[in-house]
Each structure stands twice: as structure tokens, then as C-alpha cells.
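Below you'll find a set of structures to go through.
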Structure P
Amino acid sequence: MSVEKAETPVYTPHIGESRQYWRDIILGVNDGLVSTYLLMIGVVAGGLVIGDVLLTGIAGALAGAVSMAAGEYLATKSQDEVLEAELALEREHLRDHRKQEVDQLRGFFSDMGIAEEDVGGVVDAFDRSDEAMLNVMAALEFGVVESERRSPYLAMLASGGLFLVGAMPSVVPFAVFDTTGTALVWASVLAMGSLFVVGAIKASVAKTGKFKSGLENLAIAGIGGVIAWGIGNAVGAILA
């Protein structure tokens, strides 16, 4: 009797080198979509004419993009500088306090579930190389692997550039249509559709429910839109 060979499961590759920038990607485009859409709702509710609404949207989109880019650059660069300082100190520890660092590494591996009889051999293998010791301590003590470190410049471009892209669905209709009502309807359709797509893309990468993630994005923007409209109306009434 023949025995059928079990089918080998399909190998699913990892995301790759873009993994560490997905935070910047999602934060940038989502923030551009939500914040600009809420800004447009607020100023329309406040009674601004379409030319003023468009100017406000363009200014908000540019200011938001610059702010996101600068903030992400400084935050990522500062984080990288802190890590470099920690690695420099770790090199000193490995040079002057080797036994303490080796004992610490042994503790890390024990906590990871490596059998006690195997820990010594694993630690000894790393202890034979200063570079290997530095790399493993960076990963286990600081949670950093060299391939996962983020470039401040790429983080800046991802956050700032995608903020600007995310702002466009809410701004462009006010450059196309003559009335704020019509423009706001189209801005709502485009912004909400884009938010759903971004949520679905995020879920696709994270291997979670696409529909649920898309609805979550819509719910956040919807609640924010109601609040923005109420505030815009109130401020418009006060200034009228």
C-alpha cells in the first residue's frame, strides 16, 4: 500500500528590510489623512469660504509634513545616539568587566529556556569573540539588532512624505469644487476610503483581519470628525 507524502507547507517570507519603517509609514499616512480631514471639517463648520478653507488645508498639510519629518528625524537620531553611547559603554564593560558580562549573558540564555547543561557551551562560543559578545549583548540587553536599526533620513522621509500624501484626499476637493459643501462630501469619501485601505494594508502586513482594521481606522476618523464639526461650529458662532 502506497503512503502519500505529506505536502510541504508554503514558505511565507518575512517583510524584510522595510519592517522597521512600518511604524513611520502607517503613522505618517494615517496622521495626514485624519488630522487634515478633521482640520477641513472644523474650518468648514466654522463658516470659512472655500478659498480660505483651501489655504488652511494647504498650510496645514505642509506644516504637518514638516513637523512630522523634523520630529521623526530628531527622535530617531537621538535614539541612535543613545544606543551608540550604550554600545561604547558596553565595549568598556567587555574590556574591564568581562566576567560580569559573561555571567549576565549566561543569565539571559537561561531565562530564554536554554537547558542548563547547554548554556556554558553557548556562552563560551560567544566569549571567544569581542564582536560576537558585543552583538549578542546589544540584542539581548538593549533589544537592538544591527539590521533593524532605523536611518533618521529614511524615517524622516517616510513620516513627512506620507503625511503629505495622506493630506491630499482632504485638500484636493477644495481646489476642484466651488462650494464647501460639495468639496467636503468628496473629501469625506476620499479620506474615508483611503483610511479603510490603509487599515487593510496594515492588517495585511500584520497578518490580522483586514476588514476589522479598516473599520477601526474609519471609526477613529468618524468620532474625530463629529468632535471637529462641533468645535468648528461653536468657534464660528463665537467669532460671528
Structure Q
Amino acid sequence: MDLYAAIDLRGGQAVRLLRGDYAQEVVYDADPVARAEAFVAAGARWIHVVDLDAARTGEPVNRATVADIAAAVAGRARVQTGGGVRSVDDGRALAAAGVARVVMGSGAVRSPDLDTRVADLVPVAVGLDHRGGELAVHGWTEGSGQRLLDVLDRFPAADAFVVTDISRDGTLEGPDVAGLAEVSAASSTPVIASGGVGTLDDLRALAAVPGLGGVIVGKALYEGRFDVGAGLTALAGVRS
């Protein structure tokens, strides 16, 4: 199972939100490129970058920073990025920026064929962000009226699903292991877990779920609950 070290960008800085609430923001690093390099030096092979400004407004104000991160870790790690990827042109621009995979949330949920067109340019992970099973869109500010388990067969071109339980995101209270296991069992597409990881035991619990391909870790790393090396060891210990 892969560990995706998370960098959420807002105004060019690495931040974290609580449950997707833009009013509850903590700035962790004014230099997200250096933060990405530190994660990679510690052993991370994936960096998960989210442009929070673009997710909310559609304006890719942090795209240059995404490109800088991709360039800084090139040859050592891959960058997966999302936030405001709502068109073929967005996918093309991110591919040109050196991103290995884009995450499409609102765009894919609103137009399921869009991920197929973007996937012709760059691998696509579909972001399925939910509250109580209802998918949320536009930076998690709106409900879509669609249920998570009902849409899994609508994205045949998806390289992965990034499943985020918004109610747990940034809380360090533990992931929804049972819910993630249900999603993983219902789909042949690899699932990347996101939201709530706070301890090494959380990682071990996720690593034991069949079909999970990875886990995104953010606040736990920034708050010093564990480091990248310990996280990788915990994941490898379950699968070995």
C-alpha cells in the first residue's frame, strides 16, 4: 500500500482545513516545495497536492507551485494533484506541469465522461468526497444529491478512486475503515483512503483492507503524530 504525503495549497502555502471548512485553516508551511522535498527525503514516493483555491473557485492560482513541486521531486517521487480539475484543458496543463496523476472530483461527478477524455492525456483518479455517503462538490461546499456507492461504475477510465470522508478530514480521529472496505469490495478500481488518519494503528487497520491501494496522510505528519518513515514501516508490516 502506498503512502501519499499530503500538501494542501492555499495562497501558495501548505495548510490544512478541518472537515473541509475554509474558515478553520491552519498554515503549516510557507514553503510547500521544501515540504515536499522533505517528505521525499524521508521515503515518500507519492506527494498528494490539492489546490484548495481552485477547488473552491475554479481558478488555478497555485498551479505554478504544483509545477515547482513536481520539478523538485522528479525522478524520486510522483505527484498526484487535484482541486479545480474540471476540463480537458486543466488536465493538459497539469500533465505539462509534470504531474503523474490528476484527481477529478466535481468535474467528474457532474460529467462522468470527462474523466475518460482527460485520461487520454494523463492518468485520472476520481475524487469521491462525501458526507454521510452523499458526494460533495465545489470544494466540499455543496451536496451533489448522488450517493457514493451508486457511482462507482460510472468511471471506467479511472486509475483509482480517492475516497474522502469529509466529516473525518483533518480531525485525526481515525478513518472510516468499514466504509472504505465496503467501497473497495464494490469496485475493481483501486481505492485510496483519505480522511481521519491520526495514528500508526490507523494505517495498520487500513493496510489490512483488501483492495485498498493507498492512504493519504496530512495532518498527522504535520502535527508529529508519526513521520513518513514510520508510516511506511507500519503499512509494510501488515502486507508482508
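Only the coordinates and a few stated rules stand behind these numbers; no lab work does. Model, not experiment: these values are computed from the prediction. Cβ atoms are built from the backbone, for glycine too; each structure is taken alone.
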Which of P, Q yields 1.45 for Cα Rg over 2.2 N^0.38 Å, as computed? P
Computing helix-only ellipticity at 222 nm (-39500 (n - 2.57) for each DSSP H run of 4 or more, over all residues; to 500) for each of P, Q, the value -28000 comes from structure P
One of P, Q was used to compute FRET efficiency 1/(1 + (r/R0)^6) of positions 83 and 179 (r between Cβ atoms, R0 = 30 Å, to 0.05), and the answer was 0.05. Which one was it? P
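Comparing P, Q, where is mean count of other Cβ atoms within 10 Å over residues 43-50 highest?
Working: P: 19.6; Q: 23.9.
Across P, Q, mean count of other Cβ atoms within 10 Å over residues 43-50 peaks for Q.
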With FRET efficiency 1/(1 + (r/R0)^6) of positions 91 and 187 (r between Cβ atoms, R0 = 30 Å, to 0.05) derived from the coordinates and found to be 0.85, which of P, Q does the value describe? Q
When relative contact order in percent (Cα under 8 Å, 6 or more apart) is compared over structures P, Q, which one is greatest? P
